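Okay, got some structures for you below.
Each value in this text was obtained by applying a stated rule to the coordinates, not by laboratory testing. Values in this document were obtained by computation on a predicted structure and should not be read as measured data. Cβ atoms are built from the backbone, for glycine too; each structure is taken alone.
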Structure P
Amino acid sequence: MQTKVVLRSIGLLLMMFSTTLFFPLLISYVYQDGATLTFWKSFFIILASGVLLWFPLRHEKRQLYHRDGFLIVALFWAILGTMGAVPLYMAETPNMTFTDAVFEAVSGFTTTGATVLEGLDNMPKSILMYRQQLQWLGGMGVVVLALAVLPVLGIGGMQLFKAEVPGPIKDSKLTPRIAGTAKALWSIYLGITIACAISYRLAGMDWFDAVGHSFATTANGGYSTHDASFGYFNSPALDMIAIFFMAISGMNFAIHFAALQRGSLKVYRLDSETRCYLGLMIISGLVVGAHLYYDSTSGFSLSEAMLHGMFQIVSFMTTSGFISTNFFEWPGVSPILLVFIGFVGGCAGSTAGGLKVIRVMLLYKQGQREILNLIHPNAHIPVKVGKEVQQDRVISAVWGFFGLYVVSFVIIMLLMMEFGLDQVTAFSAVAACINNVGPGLGDVSTSFKTVSDGVKWLGCFAMLLGRLEIFTILVLLSPRYWRY
């Protein structure tokens, strides 16, 4: 373990993160909302912390090993959750405890969108924009951003890339150099964000809301600048724009890259994961919409039912967590279906959370193979995604991930019940956190404000598990990791 190189790298990343506070600081100057001093203090605290880690070790530039990458990413996300809480904790409005500030910051960075705040409509604009920015930075990953803009890190980029980027994309590069891959991902991410912000503005949002919600939409984060979330705007046009951008942000960014390179939309049609993702999304949205329309208690017209049904399905499946109406009051199975579609999540290599569509596909296909092997014991039946045969080690990795996911889910849920949550609230709270969705059912349907501090810390751990794909966190808990 190269402890000095690890600490130096974290120091550099913290210094880089401190510069991102200038945007909410500018917002504070523009709106004169009284939070200017808070952001200046926070900037110097975070910058000084980074300098204290980096300066004594500035000459340590040895190549990272694979195991070092996991430690850097896991430590940085944990430290970033704490440091990112500094402006929230120091601000006079909102008046937050340390636990609440860390929960809000971790939720933002992991693009979960679970919140402990209420009264957003009356909060300082700079604090609101800071929350939105946290999601945007966490969406593609601060570490990936560092690989794109800070080649001076002088460390093994591929090790960090594999540890931080979600899904199977981590084993392939879009360009020959890892820094080029990071730049390509962030260029696409930035382009989608700008297009989303302009679309929101043209459809009726002011620039503040348009930029803030474009950050959350592209990151599939779900924070809003209003308590009512998207329901505040009461605009079908804005809902449809959000559906579109949430959906494309939930796709594999490598597919977007390939489509841009080839100048053809055919790439999306040929990708099995994208077809499954869109098909499941559309069918589920129509089912929920139809259920809302035919249930006499909902009071929705056909167009309203279909729009709300599709909006909430897309929001939960992409793990954005935006709310267009009080879905937790919907009749029948609709709220439960929304929670379960969040388990599927978006595509690998996207900003969405959940298990990822490709893993669900492989689990299903492996199940099919096991059934066929019972019928034909001597047959060799490959597992294919499209025309590509998947290696057994890939299938084993997926099953390993799923097994650890289930065990982690159950343990965290039981611990939350020990802290006083009922079964429904505990189940949906873990689902909301580990899938990085945000909203849940029961006592956490609107916020986590009323739950105990113990539940909030468990939620932070679950959010980090989900964002870093289980293995990156759990590998550090293995005694063998520290043995050599």
Structure Q
Amino acid sequence: MKARHIAVIDIGKTNAKLALVDTFDLSEIAVVTLPNTVLDRPPYPHFDVEGIWAFLLDSLAKFHKEQGVDAISITTHGASGALIAADGSLAAPILDYEHTGPDSVAADYNALRPAFEETGSPRLPVGLNLGAQIHWQFTRDTSLRDRTKAIITYPQYWGHRLTGVLASDVSSLGCHTDLWNPYKAEFSSLTDHLEIRGKLAPARKSTDVLGSLLPDIASRTGLRPDTPVLCGIHDSNASLLTHVMRRNPPFSVVSTGTWVIVMSVGGPKVVLDATRDALINVSGLGEPIPSARFMGGREYEIIRAGQSAICDAAVLSAVAENGPLLMPAVVPESGPFQGRVHHWIGSEPKQGTPERIAALSFYLALMTAECLSLTGHRGPIVVEGPFATNNGYCEMLRAATNWPIFVSESATGTSQGAALLSLKSDALPESVEPSPFRSANDPTHRAYAERWRRAAVI
């Protein structure tokens, strides 16, 4: 009998979540969240995994008492991994990937890392390449390599705490780590250069069952000791999986959150430009997926500055016709316009005004459209996550791409994808499909997109 209620651990860069998903229709019965705190203390800024762990155990106990938990699946942000000591504890804290430490030895790391053609992984700043993190950690603490028994990717860190099993998964290894060759489905040459091939935990399929709960975890949460724990998946690939298993190519999925990640399936073959944050991701089924991304959620928060406003159709139309235009890049360290400083064409709207939110929404859509062009997108576009409820974003994305837009009603598309890991392809529920976005098809939006593109030409 298939598991009915899947508890999905979903660790994003901004928030940690636990969602309870009903496999009958992939609906989310309950979602609880916790801010993902970075502890700014020695030896370097790192994630508060103990705070998250306590939150997860308490929430699992609550979910099981109220609804029943039949299995656990896991999805997390990329650019993170865990160094595990011989006793199963962390050999070092899990580095916040936005810390600048790895940049201090960038030249040495660059001499070791494989070419983009081998890994599909662009050279990224700070710790966004997991290989760069590990290199820096071993450089700054020369005893750490010997203290590290195993290296695991981030979803499997939580799986390890639940089951005691050491593993990695292909989608997390394929997430710009420099450690994976997605074309050969094997560890890259960097693992030899860093002398860690023997320490990396085996790469397993996201659908594998890691094992069942450790006795103390079962006792603490009240879950059955034989509750299965799935291997887990990189979060944007969890969003993609739902559609890969259901939709005929070509199509693209836009996963929105702290990062906006565009993944295109079945389009024409393109030569990816690593300098514009295009890369290869690896799907939960092990397939290389042309992708591109930018920190859209972070950019939204920077420009919004804690203030919100309602943008009705009249405001969107007025801004589309008269401006202003927000130009890239609000976060210049990532995305298709790296190194640029953002600016406004036209008068900058005041904080908290509908006009500012409208121009910001248009900017995010046009950045997304640029990413789609880099990946060779064709076909329908499915928007997952918080931007799916932003009418200005969806309206401009439709105008800029001239392809149909579908929006997911799920609060966290990642949780549905992670829950699917527990199901066989012939047992997929007939869940609600993403809804078509009803565009006003206003020609002023298309004209705005053209003005923005001309101004943004590299």
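What to note about this one:
- Looking across P, Q, the calculation of semi-axes √(5λ) of the Cα gyration tensor in Å, for residues 203-266 alone that yields 32, 14, 9 traces back to Q.
- Source structure of the calculated read-out (log10 I(q)/I(0) by the Debye sum over Cα atoms at q = 0.07, 0.08, 0.11 Å⁻¹, for residues 35-290 alone, -0.27, -0.36, -0.68) within P, Q: P.
- Among P, Q, which structure scores highest (criterion: FRET efficiency 1/(1 + (r/R0)^6) of positions 43 and 339 (r between Cβ atoms, R0 = 25 Å, to 0.05)): Q
- Distance in nm of label points 7 Å out along Cα→Cβ at positions 139 and 315 derived as 4.7 - corresponding label from P, Q: Q
- Structures P, Q were compared on FRET efficiency 1/(1 + (r/R0)^6) of positions 219 and 363 (r between Cβ atoms, R0 = 25 Å, to 0.05), and the highest value belongs to P.
- Among P, Q, which structure scores highest (criterion: distance in nm of label points 7 Å out along Cα→Cβ at positions 91 and 307): Q
- Among P, Q, structure where FRET efficiency 1/(1 + (r/R0)^6) of positions 211 and 251 (r between Cβ atoms, R0 = 25 Å, to 0.05) as derived comes to 0.10: Q
- Entry that produces -9500 once helix-only ellipticity at 222 nm (-39500 (n - 2.57) for each DSSP H run of 4 or more, over all residues; to 500) is calculated, selected from P, Q: Q
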